[in-house]
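Asks: The data blocks that follow each hold one structure.
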Structure P
Amino acid sequence: MTKNILESLPNIGNILAEKLNQSGIDSLQSFEKLKTEEIFLALKSEYPDACLNTLYAIEGAKQNIRWHQIDKPRKKDLLAFFNEIGS
């Protein structure tokens, strides 16, 4: 099996990479040009069960860090976004 290019990012394993591909985010360029929230909304439209940890994983990948290292204010903003969209 060929490794998906998105798997080279922190927090993105083969399952999340495949889900991102199915949601229209199929290259590093498409991943980089969208905001975390936009990527999550695209993913959520295909996979309604996408969870908060997935949102954190995407943000960590955008920052090129493990999601556990996201600063508290940003995590708080992401949590507010997640709750706002009715997840």
Structure Q
Amino acid sequence: MATYTVTITDADETALNNDLLDIDTWIQDAVTGKINNCKKRMVAQWQPVLFADESVESMPATADGIIALVVARDDYKARVERDAEQELPGE
């Protein structure tokens, strides 16, 4: 599990308090929404790859299980790794 900290200015906090009932709840909900969208995209991207891979004998029933299966593969690369490969000179 990872912990992230968000730092905002006093003016930013005042603006958020003008519209929001609870800043922390809003931040947590925004992050949860982003995570859910990223999981959906990752599962949609990798399910066809996993289905086509004859070495995959069973498919997990949950998004978290599929993600664990994907990141254990030799061909999996996170966004930063994919972007770094595209920036290599001479390619």
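Asks: Rank structures P, Q by distance in nm of label points 7 Å out along Cα→Cβ at positions 11 and 51 and report only the one at the top, that is, the highest. Intermediate results must be reported in sequence, preceding the final value.
Replies: On the way: P: 1.4; Q: 5.2.
For this comparison of distance in nm of label points 7 Å out along Cα→Cβ at positions 11 and 51, the top structure is Q.
Asks: Next up: Given a computed value of 2.0 for distance in nm of label points 7 Å out along Cα→Cβ at positions 27 and 67, which structure among P, Q does it belong to? List each step's numbers first, then the result.
Replies: Details: P: 2.6; Q: 2.0.
Structure Q accounts for this read-out.
Asks: Check the numbers for percent of Cα pairs over 14 Å apart across P, Q and tell me which is largest. Please report the intermediate quantities before stating the final value.
Replies: Numbers: P: 59; Q: 77.
Going through P, Q one by one, percent of Cα pairs over 14 Å apart is largest in Q.
Asks: Out of P, Q, choose the structure whose coordinates give helix-only ellipticity at 222 nm (-39500 (n - 2.57) for each DSSP H run of 4 or more, over all residues; to 500) equal to -17500 when calculated.
Replies: On the way: P: -17500; Q: -20500.
Derived from P, not from the others.
Laboratory data are not the source of any read-out in this text; all were calculated from the coordinates shown. Not measured: the values here are computed from a predicted model. Cβ atoms are built from the backbone, for glycine too; each structure is taken alone.
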